[in-house]
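The data blocks that follow each hold one structure.
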Structure 1
Amino acid sequence: MKNISRAKRVARYDRMTFAVAVMTACALVALILVGAGVTTTGAGMVFPDWPTSNGHLLDPPGWTKSSSTLFEHGHRLIGWAVGMLAILLAMRCWKLGGRYRAIGIATLLAIAIQGALGGLRVIKISTSLAMVHGLWGQLCFCLAWIAVLLTSRSWIEGAGRIRARSLRFFRRGCVVALVSVVIQLVLGASYRHFDSRYALVAHVLWAVWLLMLLGWMSFWILGEYSQDPILGMLGRVLAGLLVAQLFLGGGAFVVVAMGAKWSPFVMWAVPSAHVLVGAAILACIVMTTLCSYHLLRPVGDAKEHEMTASCPPRTA
């Protein structure tokens, strides 16, 4: 009886936990955007110390007067805020137990490691650590949005609710898309941090494959599951992100790779937005993959047979 009541408690939708998860994920949007701006403007080493900035934790003198100090210290301040939200999220998820406790602790640990990587990047003056720091931020971003997904009402109440044809094919497509997006992010980070022309060429060529793969994926979702509140939204978001990334990728190539002179705002905004949308696409693919295993069931599976057998036969 205790196990049954505990299972019911774990599966209950908790509005406050969901709200904290959303706030954490949205704060990470700002963190990744500003962090990408740090790399774009080359401001990663503007302060030689960490966790303080020129010896001050919150308000170093004159930090708002130049773009480099504004980006770097602003990035650190947002990081502190994200850390506080991650602690609150872990506390809320701990009370729910089970998978919620796991995702809350995993998100907190990932964000703590992210902060340590950022500090080591400054202390060691390492470009390699800067790249790892950026890529690890993508993982933190995904974990936060997984927490949003798992604590949502639609997820909790929707296990196995959709009968799906060619489900194994779709799930494999999701995994292939996930691996492909990770490869693209690594190629992009290699170019941004090491100015590798080979990485740039590979990044552009791989984008063609990704455009076809993710385009197919978004059309499949919208064609098969558009009425589902989670998968329908993910399909529409993925389609919108692909269109935005197509323009941002072209804009980033023109602004950065072709070396033309642009306004300072355009020079940081376009490449940074390109990085943020890439992280959003990764999170979208991760959530879609999870939904393919949680929300979908094959047509004619055992659960459907049981439901059919329990219904009385229709009479003329």
Structure 2
Amino acid sequence: MTNSLLSVSDLSRRELYSIFHTAKDFKTKIRKRETIDVLRNRVVGLLFEKPSTRTRTSFEAATLRLGGQAIYLPSSELQLSRGEPIKDTARILGGYLDAIVARVYAHDTVVQLSKHSGIPVINGLSDLEHPTQIVCDLFTIMEAKEKIEGLTLAFIGDGNNMCNSLLLGAAITGMNMTAACPDDYHPNKEIFEKAKGIAEKTGAELKIVQNPKDAAENADILYTDVWVSMGQDKEREERMKAFQGYQISSELLKLAAEDAVVMHCLPAHRGLEITDDVIEGKQSIVWTQGENKLHGAAAILDFLLK
């Protein structure tokens, strides 16, 4: 398998910090509109099965900012939509492109793309993980707190792909993390066990609790995501009931550390998983987090295509 980013656990702590360093450098240069030609003559394909605002735009813009070219490949307009096997598409795209950013339903799709394309594949979201989001989020935490190791992050809500990747990212960087999830919505068991194994070496403490207040107590970061993700619309009514009380509100924020920051990977449903006053409040770093998707994407592309 080629050098791909399918899981946060594909990166070591040293590699993560190298990406953070590059993201910081690129952020300064991109804001100044300086020329960066590290991807000159490189072509990146964006194979997307799901809608996207931030992941698509950040990787497309990052490729262009670094001097490369991006091609958007919605699966509905590819032969995949007519039943062509992933491995056949992968082999062809591997001959045309230098890298693939894939946003898919099934995690096995990115595994197959990486296995058969022969070029780096970047998981832009699957049902199991969202590694690029977490790399960018950890960079944002580093900016806001000037460190990651030893901090405590409280994740409030669904133990979904975001929570899975956050657990791995926290474990690798030595950040403590408590996920507050309803009983039937815990993170993936295998990923949690894998993260705990990593955490034993880094000193991070990882926990799953039911009560959001227990997670928020003295936390340095409060993090949440939507209650109903793409493809879960049939579960909406059930999920809306299960996640009542799993909201980052001003009351919950008061339980966190005095200088705690609030994060959300977006899109946000205000009044559900987070209140409007919190996401717009002085402790929110959500908009910096959103901007850093661009700089993190640029650093990830540079890292994998060097």
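Taken together, the values in this text are just the output of simple stated rules run on the coordinates, not laboratory data. All figures in this text were calculated on a predicted structure; none of them were measured in a lab. Cβ atoms are built from the backbone, for glycine too; each structure is taken alone.
If Kirkwood radius over Cα pairs in Å is calculated from each of 1, 2, which structure is the one that comes out at 21.3?
1
If distance in nm of label points 7 Å out along Cα→Cβ at positions 192 and 248 is computed to be 2.1, which of 1, 2 is the source?
2
Could you tell me which structure in 1, 2 was used to calculate helix-only ellipticity at 222 nm (-39500 (n - 2.57) for each DSSP H run of 4 or more, over all residues; to 500) as -13500?
Derived from 2, not from the others.
Given 1.00 as the derived value for FRET efficiency 1/(1 + (r/R0)^6) of positions 16 and 88 (r between Cβ atoms, R0 = 25 Å, to 0.05), which of the supplied structures 1, 2 does it correspond to? Could you put the intermediate results ahead of the total?
Numbers: 1: 1.00; 2: 0.15.
The structure behind it is 1.
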